[in-house]
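Structures follow.
A short reminder: the numbers here are calculations on the coordinates, not readings from a lab. Here the structure is a predicted model, which means the values were calculated and not measured. Cβ atoms are built from the backbone, for glycine too; each structure is taken alone.
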Structure 1
Amino acid sequence: MATLEFQANRLPTVGIEIELGLLDVQTMALSNSFARLAERLPDQTGKHFKPEIIQSVLEINTDVCESIKEADKELRGRLGVVEAAADELGLMLWWGGLHPFALCRDQLITDDERYHMLVDQLQLLARRMLTFGLHVHVGVDSGDKAVMICDRILRHLPTLLALSSNSPYWEGQATGLQSYRSKVMEMLPTAGLPPLMRNWSEYVWLVNQMTSTGYIKTIREIWWDVRPHHNFGTVEIRMCDMPGNLDDTLALAALIHCLVKALSDEIDEGAYQHDCHPMMVRQNKWRAARYGLAAQLVDAFNYEVRAVPEIVDRLVDRLQSTADDLGCRDYLDHCRSLAAGPSWADRQMQLAEETGSLPETVRRLAREARISPTEPPQATVRPAAVEFAPGAPATSTPAI
């Protein structure tokens, strides 16, 4: 069987990946325009601006950074470049876990051998991967530790989902959930919460078994909410919806950075591993997806039920010294404001209620999320293709 070598990191580095939608400025619908946009981006290696399986999605990556402040500078610079190129093409950027009224049938698959293979393998599930997430990598110094951190951070993942919840609509319908994206992702055969693993050897065995039996072709087909990444030497947290702006994105990244560093330090200090039953994590994840910041989550240590703002307040207090070590205290403290609400899902629903229009909702939120000081292209948003009743499922479905 193959051996996976974990590329250890001496420092708790951080890397951030953000997935954004490409919007047609006239309609606020998603636009299959990645190829056109990429031609105008200064990234010959394809390292910082990447396609996804759907052509209306853009991924922007940082380099390996030593701090959230460094990642902040990189993302702001790259977003400015993207926005300038998008302006020339009549495009805008969408910050959300799902696009409120995009139809999967209208999206084109990126012309790439791997993506075509995934469509052949996953069929309709692949075409439903019209999702936008925040992925954060944190460097750790051994494979065993990476697996241990994946186990110990499970209890915190529902809190991260509640804080980032930003996907209340699917194909023009109100889902009743704050994070419907998390449910779309769970349809994939290797997505969702990971299995409990005791060490790096057990993880390597699992990957080898999945590959040798044909369950997956490569390790890249494991889409767990948190996973070790041997090539980067990181723990990668993939739980979050894409928040509604960069400031909130960086706050969540700081919380993740601090959590992984604190758990790593506890392991070095010989802390006892407190068991957290997987069913409790699944229960909390469902509540976070359903209710967002209003969720009542069960404490894994004493089984008391606590509100998300209280959980976040205690967690931020606990991580203050870690944040000082990492130089991200201001970013971490912003999580208190995030927890106080309203969530980004709430904001989407409130705007939809006020305007009676999902396209207008998208337009306003996209403008507010803009980094560049210049105004985006001016356009009058055309009427929605879906007759939308705020707070309820759409009354009709667009024709094919």
Structure 2
Amino acid sequence: MKADFIFANPEYHPNKSSQMNQNLKKLHPYPFEKLNALKAGITPPESLKHIALSIGEPKHNAPQFVVDALIGAMDKLNTYPLTKGTPELRQSIADWLSKRFKLEQNSLDIEKHILPVAGTREALFAFAQAVINPEISQPLVLMPNPFYQIYEGATFLAGAEPYYYDTTTENDYLPDFDAISEDVWKRCQLLYICSPGNPTGAVISKETLQSLIKKAKQFDFIIASDECYSELYYDESSPPTGLLEASQEMGNTDYSHCVVFHSLSKRSNLPGLRSGFVAGDADVLANFLKYRTYHGCALPPTHQIASIAAWGDEKHVKHNRTLYKEKFKSVLDILQPVIDAQMPDASFYLWLKTPICEQEFAKQLFATQNITVLPGSYLSRENNGFNPGAGHVRMALVAPLDECIEAAKRIKQFIETFA
């Protein structure tokens, strides 16, 4: 017996890795692991305060009324939350979606079309595990390139193969879905889109979204639309179109093949609350709810109550946009005389073209100016001999205004050394 052998031979150590999910071996190091390795051994100038522009973590204050709602709900800690969330939370989400994306009144059934999640990061990952059928030969999951690495990891661990569609400078960082062959669409089970895009800030048009919905129906795949940056736009008269909005306007009123992901992290400066939702196709969400019942990621009762308060208020969201708009204007005024730096359609990222290799740019910038930015190639994969993130760095304007201005001045000084 194997057990008897192990007890009799304490020096025996089975190879545990061989018993693990072998798809784990396909996972790439996370971008920030690569960044830490790039910076290893470098001592930046002590006279300069470190300014981190690498991580997309909002630094604006959490809305006080949400904090108060959270504190006031502490008496709910003695109850288990429902995976489906409370009707009150789902109704607040339905009300926000309907108002923000001009959906017809009562078009969203809170029992069928909405499911709270513990932040969209875990939901975007878990979604692939629930909807991919690995028993169908060679399933593909399509995703933008550059991308949020969760899409790729979710794909591998669901037993599917990623297909990267590039978003390049030549195409204004928008995907060219017409360039994807019919053979690829036939194998597609899940399409991740990100609009506004991370890291580019590019917004996919309503017409393109509707074209994708037609393809989803034709080839029977699901569209997972990551819309976490949808509220960080800077033209108040032209907010980004959402997938559900595009769906309803083309007559797809049951949101068939469409699922959207939204979060309070960026919209409301609440990344620590881990609160978001998925909404859309009722049949898909029924199965996703079944998966999540076992998965065990129900939103705590306190967080649900705080989330109701956040989804019900727009004043703090508009103020948030004002703060980012001020930072973009200040930073671009400093950088544009020395480098091609453009305001994004949305998000809080500058997707900056670099005058030298993006990794060397990030390395030297840290070494000389004590500023951390993220090389674009760490956010993308080489595809057909080309990495679309090469020649770029991502700068997250999440630091306070004075730090963003100081960072821009140092970056300008750094760039001028190449002249």
Out of 1, 2, which structure matches -0.35, -0.74 when log10 I(q)/I(0) by the Debye sum over Cα atoms at q = 0.09, 0.13 Å⁻¹, for residues 84-259 alone is calculated? 1
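Thinking only about Kirkwood radius over Cα pairs in Å, which of 1, 2 has the largest value?
Details: 1: 21.5; 2: 22.9.
If we compare Kirkwood radius over Cα pairs in Å over 1, 2, the biggest value is for 2.
Identify the structure, out of 1, 2, from whose coordinates volume of the Cα convex hull per residue in Å³, for residues 20-147 alone was calculated to give 275.
Working: 1: 138; 2: 275.
Here the read-out was taken from 2.
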Answer label among 1, 2 for the case where distance in nm of label points 7 Å out along Cα→Cβ at positions 164 and 244, calculated from the coordinates, equals 1.7: 1
Given that mean count of other Cβ atoms within 10 Å over residues 76-83, derived from a single structure, equals 17.4, which label among 1, 2 identifies that structure? 1
